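J.: Below, each structure is written out as structure tokens.
Derivation of every value follows stated rules applied to the coordinates shown; laboratory data play no part. Everything numeric in this text was worked out from a predicted model, so none of it was measured. Cβ atoms are built from the backbone, for glycine too; each structure is taken alone.
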Structure P
Amino acid sequence: MIDHELKNQPRYRRVLLKISGEALMGRRDYGLDTETVAAIAHDVADVVAMRAEVCLVIGGGNIFRGISGAADGMDRAQADYIGMLATVMNALAMQSALEQCGVPTRVQSAIPMAAVCEPYIRRRAERHMEKGRVVIFAAGTGNPFFTTDTAAALRATEMKCDVLLKGTQVDGVYSADPRKVAGAERYQELSYLDVLSRDLSVMDAAAISIARENALPIIVFNIRAPGAFAAVMRGEGKFTRIVEQR
């Protein structure tokens, strides 16, 4: 019994999990796949059961991407605000899925929407996590021209998280997209400067810079693999670590 409990002790006390909007699509071409959302919620619930403090940032690319809207001729700032609203929709869907798993959850939005969620208040968010609630940060930073990756790095730093976990659709950082390029190299560990100098498309430069300035480790793993989140929390499974170069 003691060995089992030790095995399930999380390596990190407080974490932020960044999930791309595309990860919520499942096999669909657009929108939300309820089975995929439920599966991710169960994985988050397993980590909460390990007595880790968890917060989330979810992208909105499954519904609307601001940069794509701008490319189609829309004003970039306006397009980014639409993208922020998409992240609120995803956050509410994830909140519902988590609460069906018995996990108390709060959504805090950088754009005030009092009818559906709380405004972002740092100290209140910390208190929620201390009480075992999962906090989902929505609407990015509340500003156009910043991605949800940047919002994730910012919120993880503000929340004093031990690590920023990025759940993607592949099991780490590769030299190229392994789904498109055969023989792409998978990295076990990288420095922040490696990511920037090699122009690896794991996170945008602003997010990497925030993490580097605050010595915030980043771990990239496959969120679609069942149980991968809990495995990473135990230091197991496949993933790529991004840390300061020794």
Structure Q
Amino acid sequence: MLELKNVSYSVGDKQILKNIDLEISDRFVAITGPNGSGKSTLAKLVAGIITPTEGKIYFDGKDITDMSVTDRARSGISFAFQQPVRFKGITVKHLLSLAAGKKTSVSEACEYLSEVGLCAKDYINREVNASLSGGELKRIEIAMINARGTSLSVFDEPEAGIDLWSFNNLIKVFEKMHERTHGTIMIISHQERILNIADKIVVLAGGEVVEYGEKEKVFPKLMDVRASCRFAGNS
């Protein structure tokens, strides 16, 4: 279970997150909210890319607040960037092996790639560099997280850059990932289809949690707010 206790994050005089208290242990948890609400900052705090200015973060009962990205990865936390990282000189197969922590067979690598809609024979020996598009990199990164099989996987807007690949397939990948790991998948997203598969939804606004609860309770409120905004925009 992931716990954030009174977590805040500031840069200079600007407070980006304020007194976040969350317990996350469900299968799928979606984090949503308007642009600038602190969603990506929250994801980076969980991954250890940045450190809270106040508060504590616990994972499976252990204080990980000051733990490095590497140590968090070893403890069972994966993080997929909104803009995937390029790795010059590393092939897709090698990257999947590094993620899995063992030498990945060609058939295993092909399975991970095919699940994210990539033809394995076209990608398995390619370098993870500038020759790949943003959408291709995003899918490879999702395959890499799938290969890792950690108990907490954090995705920052995984749908970005994969417009040609259906959301249904993306959702199937998350469902298979959970079947493999029985862990928690935390997804930063604005997409209604992704929010609709969540067990719980966290809504951030102004750096604070304004809603957190079961999807059945929170999702209709979000849709009402969005409908009101669209109506106001057309009036």
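J.: Distance in nm of label points 7 Å out along Cα→Cβ at positions 28 and 212 was computed and gave 2.1; which structure, P, Q, did it come from?
T.: Working through the options, I get structure Q.
J.: Comparing distance in nm of label points 7 Å out along Cα→Cβ at positions 108 and 220 across P, Q, which is largest?
T.: Details: P: 2.8; Q: 4.6.
Largest calculated value belongs to Q.
J.: For relative contact order in percent (Cα under 8 Å, 6 or more apart), which structure out of P, Q has the highest calculated value? Mind dumping the intermediate values first?
T.: On the way: P: 22; Q: 26.
Ranking P, Q on relative contact order in percent (Cα under 8 Å, 6 or more apart), first place is Q.
J.: Going by FRET efficiency 1/(1 + (r/R0)^6) of positions 124 and 172 (r between Cβ atoms, R0 = 25 Å, to 0.05), which of structures P, Q comes out largest?
T.: Q
J.: Assuming -0.32, -0.48, -0.53, -1.12 is log10 I(q)/I(0) by the Debye sum over Cα atoms at q = 0.12, 0.15, 0.16, 0.29 Å⁻¹, for residues 12-67 alone as calculated from a single structure, say which of P, Q it is.
T.: Attributed to the structure labelled P.
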